[in-house]
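Please find the structures below.
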Structure P
Amino acid sequence: MSLDAGSSKALYRQLADILRSAILRGDYAPGEPIPSESELIATHAVSRTTARQAMALLGNEGLVIIGHGRRATVRPRSPVRRLARTRLSRAERQHSGGTFMADAAASNSRPETETTIVIEPADAETASLLGVDEGTSVLQRRRRMLLDGRPAQLATSYLPADLARGTQIEQRDTGPGGIYARLEELGHTLSRFVEVVATRMPLPAEIDALQLSPGTPVLIVTRTAYDNDDKPVEINRMTIAGNLYELAYDIPAN
C-alpha cells in the first residue's frame, strides 16, 4: 500500500493505516520492533514529523509501546484471562485462596500483594453502595497487586468499620479464603456479587502505581458483595492494567 498525497486523509493517518494493518495481520509479533522513524522516512518518502505523528497515533491506540530513545514495539497481548463465571464461587475461593491468586495460577505467574489499611469517612458514592450514611467510618484495604514483579492492578475494598472491627479483616493477612471467608464466619453468608465494568485512560497516580506505558487504558471493575439479607457488606474497586488482562465470560444458555 502506498501513500496518496492527493487524498483528503492526512499522510500520517495513511501511514498509520499501513502500520496498523501490518500489526493486526501479524507481520510484527507482540514485543517485536516496528520500522523506525528513519526507516519509515526512507520507505515512504515522508517527513520526520509525519512518521512521528503516525507512530504517536498508534501509541495512543495502544497498539505499540513507544520508549524514549528506543524503537517502538508491538504491545504484548493480554496474558491473564479473568474468567468471570466461577471465580467468586465459594468452592473456588476455598480452593484458590482468592481471585487474584487464581488469576496468577492460571497464568503461571508469581503473585505479590502490597496492602495498606486505613479507616476514613465514606464519601457519597461509597456510602450509597454500602447502604450507610455519608461520613460513616469505613475500613479501606488498599492493595497493589503484582504478577512476576510487574504491577497488574490496584484494588481497594470498603467495609463498614463496625463490621470489621476486632476481626482479621483489619490485618494485612486476612487468612484462608480472604475477606469473604471472614465475613461468612461473622454470619454474613454471601448470596451474590454484582460487578460493573468500565474502561478509561488512567489518572497520573494510576500510571505511576501500575507503571503504565503511554496509550495504555485501564479496566475499572466495581464489585459489590451482598449477604443473604441482600445487604451490601463489601465494595471492591479495581483498576486493572488493560494491557495485562482480558475479561472472559462463560455464560450457560439454560
Structure Q
Amino acid sequence: MTERHNRILETLAANQRVEVTALADILAVSQVTVRKDLDQLEELGLIRREHGFALFGSIDDVGKRMAFHYDVKRRIAREAAKLVDEGETVMIESGSCCALLAEELANTRQDVTIVTNSAFIAHHIRHAPYCRVILLGGEYQPNAQVLVGSITRRCAEVFFSEKFFIGTDGFIPKYGFTGRDHQRAQTVRDLVEQAQQVIVLTESDKFFHHGTEGLIRTSEVTRVYTDDRIPPDTEAYLSEQNVILHKVAS
C-alpha cells in the first residue's frame, strides 16, 4: 500500500465515516484519485463505500489494523522476535504488532509454543508447521477476535512464561500503557501475573494517544519495541523507568 492509502485508513479509523470531498482536501489530491484509492482499499476488504462517503469498520479488527504502517509493524515484530529462542514458550496478547510477531516466530523458529487469548493469532498462524499454539478460553469478543474474562484468567493460571508480549492503545506517563476496552485491559493485567517479563510492541503513534483504561504501569514493563518517531520526552521517561527501548526505522 502507498503512504496515501495509510493516511486514508488513519483518517477513517479516527472518524469512522468521511466524505470523499473531505478526503480529497486532506490529501491535496483530486476526488478522482481518492475514488481510485478507495476502490483499491475496498477490494482489499479494508473499507466500505457508500455514495459520497468512505467508511471504516471496527477499529478492533486486528486484520484491518495490521494494514496501518504495515512495514514499520513488520520491522518491530522482526526485531522483537530476536528475543525469543527456539523451543521457548511465550505469551502473546491480541494486537496487530503482536500478530505479526506470532507470524514471525511461527515462520522462523523451531518448536516455539505460543500461549494466547487471541483467536485471530491462532487462526493467522494455523498453517505454521513448527509452531504450537495454545488458545486460552473465555468470553469471545467477535470484533477483536479475542477471549477475555475470568475464564481466561483461570486458563492462564496453569502457565508461566518468561516473556509476555502485549500491544497498547495509548500511553500516559503518570499511569503507563493504556487500552480502550475494560475487559481486554483486565485480561492483560491478569496475564501479566503469569510472566517474568512484559514486553510492549507498538508503533510510535500510540505514544501520542491516551487510552481510557490502564493496562500496565511503566515500572512493570521490561522492554518496549517501537520506531524512531517516539517523542524524545517519552523516550527519556522510559529510560528513567529502566525500560529497555528498541527502535526500528520508521
Structure R
Amino acid sequence: MNPEFAAVILAAGEGTRIKARRKNKVVYLLAGKPMIWYSVQTIRKTGIKKIIAVVKFWAASVKKALGKSVEYATQGEKKGTAAALEVGIKVLRSPIKYVLVMYGDDSAFYTPELLKFIINQHQKHRAEVTVLSIKVTDPTGLGRVVRGSDGQITKIIEEKVATEEEKKIKEINTGCYCFNLGFLRQYLPKIEINPTSQEYYLTDIVDVALRNGRKVYVCLYPDSTIWHGINDRSQWAKARLLKIKQGK
C-alpha cells in the first residue's frame, strides 16, 4: 500500500444506547476479541501502517485492548465525530496525503477487499471526499444517500429530518470514508455545531464539500453484509453470533 495513506478509527463515543460502563463500547467482545481489534487487523491487511485511534470515553480500555498496535489521539471538550477526526489528523505528517476513516463500533466485519475498494475508487475518481454506501432492506434509523438525476450525491439525510420520499431510499451511508488530508484540514473546521445536540457531526462534511464545489464521490459496495452497526445490546448479540459463525 502507498505510504501516503493513513487510517483513523473513531472510538471516543460514550456508547449510551448500549449502556457502556467501565469500558468503551468498541472493546466489547465478538468471538473473544474486542470489536475494534478486527478493524485494526483489517486495516493492516491493506498495507496501511499508520493507524490512529481517537479516544476519550474510557480511553484506558481501548489502549489496553490495542496496546502499541496503533497510535492514539485524545478528543478534547469539543464534542462529535467531526471534532474527533479533527484531533485524529493533527498527528499526521508528510508523506501522508489520504486518510481512511471509520467508526470503531461498526467496522468489525469490514474486509481488506472492501477497504481497497474505497481507496481505489477515491483515487480513480480523483475525489476529495469518497463515501462508502450499501443498500439495505430496512434502512430505518440510518442516513440515506440522496442522489440527483445525474446519479451524483446531493446530500446525506438523517431519518429524523427526511421526507417520506427520502425515507424510501435503501442506499445508506456506512460511515466509512476516504479523504484527501489537505481537504480535511481546510474544511473540517467549517462544520457548524448541531444546535440540538451541541455536537459537530462528520456527516456534515458532505454538505460542506458540495457547497464549496469540492469533488464528492459515493461508491456503492454490492455486499451489504460487511456492515453491522452495534449500537445496542440486541445488535451486539447478533454481531457475536455472526462472528462465531464466521469462525474468526
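Read the figures in this text as sums done on the coordinates, not as results from a lab. These numbers were taken from a predicted model, which means no experiment stands behind them. Cβ atoms are built from the backbone, for glycine too; each structure is taken alone.
Some observations on this one:
- Test item: distance in nm of label points 7 Å out along Cα→Cβ at positions 102 and 198 calculated as 2.0, pick one of P, Q, R: Q
- Structures P, Q, R, by relative contact order in percent (Cα under 8 Å, 6 or more apart): label with the highest value: R
- Structure from which 18.0 was derived, mean count of other Cβ atoms within 10 Å over residues 110-117, options P, Q, R: R
- Parent structure of the calculated result 7, 31, 35, 20, 7, 0, given that P(r) over Cα pairs in 10 Å bins from 0, in percent is the read-out and P, Q, R the choices: Q
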